[in-house]
1. To test your reading of the models, identify which of 1, 2 gives 27.3, 99 for Rg and Dmax of the Cα atoms in Å when calculated.
2. Hey, helix-only ellipticity at 222 nm (-39500 (n - 2.57) for each DSSP H run of 4 or more, over all residues; to 500) derived from one of 1, 2 reads -10000; which structure?
3. Determine which structure produced the value 2.6 for distance in nm of label points 7 Å out along Cα→Cβ at positions 12 and 92, calculated from the coordinates; the candidates are 1, 2.
4. Which of the displayed structures (1, 2) returns the greatest value of relative contact order in percent (Cα under 8 Å, 6 or more apart) on calculation?
5. Comparing distance in nm of label points 7 Å out along Cα→Cβ at positions 28 and 84 across 1, 2, which structure shows the greatest value?
6. Distance in nm of label points 7 Å out along Cα→Cβ at positions 20 and 148 was computed and gave 5.8; which structure, 1, 2, did it come from?
7. Compute distance in nm of label points 7 Å out along Cα→Cβ at positions 100 and 124 for each of 1, 2 and report the one that scores greatest.
8. Kindly point out which one of 1, 2 the value 19, 13, 9 was derived from, the read-out being semi-axes √(5λ) of the Cα gyration tensor in Å, for residues 68-115 alone.
Structure 1
Amino acid sequence: MSRFAERKALRGDESALDEAERECFSDAWPGRFFAAEMDAPRRYCQVLTDSGGQLAAYLFCAWQYLDLHVLKVATRPGFRRQGLAQRLMESAEAFVVREGGETITLEVRQSNTGAQALYSNMGYHIVGSRPGYYADGEDGLVMTKMFTDSEALYDEGLR
């Protein structure tokens, strides 16, 4: 049994999310952004908590037609290297398949080679870049994974 429990992000999680976000990102979302995402339609917002109920990792996504767009995925520093981000991404992938979605898309910092390797190992492909995407001017790489028969056509086109 995993020592982490996954559940939907709930109102009341904002302060823990705000604290975790500041630990994880230099350009952190304020807690009210998380509250707005939880209340918005067509969202997939999950958290992982440890056995004591402490927030360990979180994932916030929004549907854009048939694409589930990852807005935030993060693991608090004290919980890293335990596969929590991958577990949340796999949860999002299962959600996309259940809901009949076609893709998951995300942006990742060009300098974040660890995250890029994780996503690449999970089957995500770099499909573009967003110059100056982050507040500090760093470029973002756009990565996507397909969940339909069109993935076979995409792979054929790469050969």
Structure 2
Amino acid sequence: MDPKTMNTEKPISRRKLIVYAWIGAAVVVTGELIVGSFAFLWPKKTQGKGEKVFVAGKVGDFKVGEIIYFRKEKTFIKKLEEGFLAFSAVCPHLNCIVNWNEMLKKFECPCHGATFDPRGQVLVGPPPRPLDLYKLRIIDEKLVVDTASPIIRKNFDPSQVVTG
């Protein structure tokens, strides 16, 4: 073998190697930022680990106008004069957990400043619809809430109230 034809390629310089490493690192970081941004913008559709059906309490234990939060189930129960409503505590915009503000008498989403009235309808903010409702039944004078399949609604309708 001829030594001249054996190694015709130049070895990569240290400077080029460092430049390629920086370019590779920049591509990885940019890719993670893009993927992370899209993951934040699209809400997850998975259900939490809470119970699917739970007993909220006895009908007589609730007072008219009172809103009770069930943290594990991410559910609010409101007693109206006509009956009961069971709201999902998950904001329909980006799945943040809304809070009940007793002083202002409205639900507030901490993520984007959305507010909902006491019946779950959007007052201010980006949510596309009111808070979802859960199926609610009264069995043996107890409120039984089914969180397995939320009721997606466009607005409040008196037929949504469960009387007991």
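1. 2
2. Details: 1: -10000; 2: -6500.
Structure of origin is 1.
3. Answer for the origin of the read-out: 1.
4. Values: 1: 16; 2: 19.
Once relative contact order in percent (Cα under 8 Å, 6 or more apart) is worked out for each structure, 2 has the highest.
5. If we compare distance in nm of label points 7 Å out along Cα→Cβ at positions 28 and 84 over 1, 2, the biggest value is for 2.
6. 2
7. Result for distance in nm of label points 7 Å out along Cα→Cβ at positions 100 and 124 over 1, 2: largest is 1.
8. 2
No lab work stands behind these numbers, since they all come straight from the coordinates. Everything numeric in this text was worked out from a predicted model, so none of it was measured. Cβ atoms are built from the backbone, for glycine too; each structure is taken alone.
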